[in-house]
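The following blocks contain the structures, represented as C-alpha cells.
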Structure 1
Amino acid sequence: MLWLDTDAVVHDLSVPVTRFFVGEEVFIYASDNPYWRSPFNAGVFICKGILALELMLEWAALYRPDQWEKHGEQWRCRDARWAGPAYEQGSFVINILPKYSQSVLFKQLPWQVLQSPFPLDNSFTLHFAERFKANIGVYCAAFPQTRLAREE
C-alpha cells in the first residue's frame, strides 16, 4: 500500500512501488524534509503484508479521540503542538519508530525519495506539505492538459 496525503503525488511513474521492497521489510518510510527535521513524515509511506496490517492497527490504537474536537467543518487538536503525541505523525515517532526502526522489517529511505517538495533526480513521490503547497500549481502546470480538461 502506498499512502499519499492529499498534498502528495507520485512523481516518477516509471518506478513500481514493489521496487522498494528488496528484503524482509514491510514498512518503508522517510524522515521529514530538513525544514522540519522529524525522523518520520506520515504524509507518504509504503507498507505490505499482514505484519504491516498489524503495525497499522497498533498505530491506529494510539488515536486519542479525547484530544480532538470538531469546530464547524474543521477538526482541531487540543494539544497545540504540531505532530505531538495526539497527531498520527507524533504518535508514530514517539511510540512506533523507537520500537521498530532497527528491525529488518523497517526501511528508511532518504527524505528526497518520498518527502521532497521539489522534483529531484531520486524523487519517487513529492510531498507539498504546509508552506510547500504553493508548489502544486507550478508542478501541475508543467504537464500538458488532457483533452477532458480542455473540454471543461
Structure 2
Amino acid sequence: MAALKKAVWGPLVGAVDQGTSLMCFEFFNSKAAELLSHHQVEIKQEFPREEWVEQDPKEILHSVYECIEKTCEKLGQLNIDISDIKAIGVSNQKETTVVWDKLTGEPLYNAVIWLDLRIQSTVKNVKTELCGVSVSKRAD
C-alpha cells in the first residue's frame, strides 16, 4: 500500500495567545488565512488575599507547551507537515509580572497578573507626592 502523501498547505503561521484565563495556540494557512488547527486550555487564577490575583508561572509555561504539542499533533492527523511552519507570533498578558531566579530559571513567586490591585495605594501615594503630576500620561 502506498504511503499517504503529506498535504501541501503552503506556509503556515502560528499564534500563541496567552491570556488571563486561557492559553490558545492556532495554526493558519498564511495564503488563505484559514484556521487549520488549534488547542486551548484554561489557566487557573489564585486569590490569596482580597484584591490579589496571581497565577502559577509553571502552569502558564506548561499550558504553552501543551497547546503547541496538541496543535501540532492535530496538524499531523490532518496530514499537514509541520515543516511548513514559517512563523509564530506571541501575544501575552502584557502587565503580568514574574520574577525568575537568574541561575535556575525557576520562578521565585507566583505571577502577579494585571487584575491585581495590591499596589493601588502605593500608586496613589506616589501621585500625591509628585504634586499631582501624572505618573503615566496616556494618550486618548
Structure 3
Amino acid sequence: METVNIKIELDIVTHESVREHPYVIVSLDSESKWSGFCEHSQTIEFDADIADGEHTLVVEYTNKDPKTDVIIEQDEIVADKRVEISSILFDDIALDWFTFDTEETLVFTPTDTEAQEAYGFDATKLSWNGQTTLHFTNPVYIWLLENL
C-alpha cells in the first residue's frame, strides 16, 4: 500500500481563560500528534505518512469545568473558556468549513451533557469538552477536489 507524506496545519484560537488555558489534543488515526495548553492562538504543524484509504483527524478539548470556566453576570456570559479551529490545511491547501455539513465529514461530539453534536462550520467551535473529527480519504488531493 502506497503512502504519501502530507503536512497538516491547524490554527487553534482560544478565548478568555477563566482558571487555566484550554488543554487540547490533536491526533491522526488515534495517534497523538500534539497535546498541550493553548494560550491564545496556536498553530500546530506536523508531517504524516498517510496510506491510501480512510482517515480521521481529531481535535479534542478536555479541561473545561462549567462550574468555574463559565462566568455569568446578570444572565449574560461574560467569560467562557472555549476553543475554535480557525483553519485546517493539507499541504497549504485550506479546507472550506461550509462544504462539510454532514456528520460523515466534520462532526463535534461532546462529552459534556450540556452540549449537543454539531456539524460542518459549527463543529469548529468547541465550547464544551469533546472532540471534533474530520473524516477524509487519501489520496488527499482527490478528496480535496471532491470537497472544495
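Observations, loosely collected:
- Parent structure of the calculated result 2.9, given that distance in nm of label points 7 Å out along Cα→Cβ at positions 32 and 80 is the read-out and 1, 2, 3 the choices: 3
- Mean count of other Cβ atoms within 10 Å over residues 88-95 derived as 11.4 - corresponding label from 1, 2, 3: 2
- Distance in nm of label points 7 Å out along Cα→Cβ at positions 40 and 56 - structure with the largest value, from 1, 2, 3: 3
- Entry that produces -7500 once helix-only ellipticity at 222 nm (-39500 (n - 2.57) for each DSSP H run of 4 or more, over all residues; to 500) is calculated, selected from 1, 2, 3: 2
- Value 11.3, calculated as mean projected area of the Cα convex hull in nm², assigned to which of 1, 2, 3: 1
None of the figures in this text is laboratory data; all of them are computed from the coordinates on show. This one's a predicted model, so the numbers in the text were calculated from it and none came from an experiment. Cβ atoms are built from the backbone, for glycine too; each structure is taken alone.
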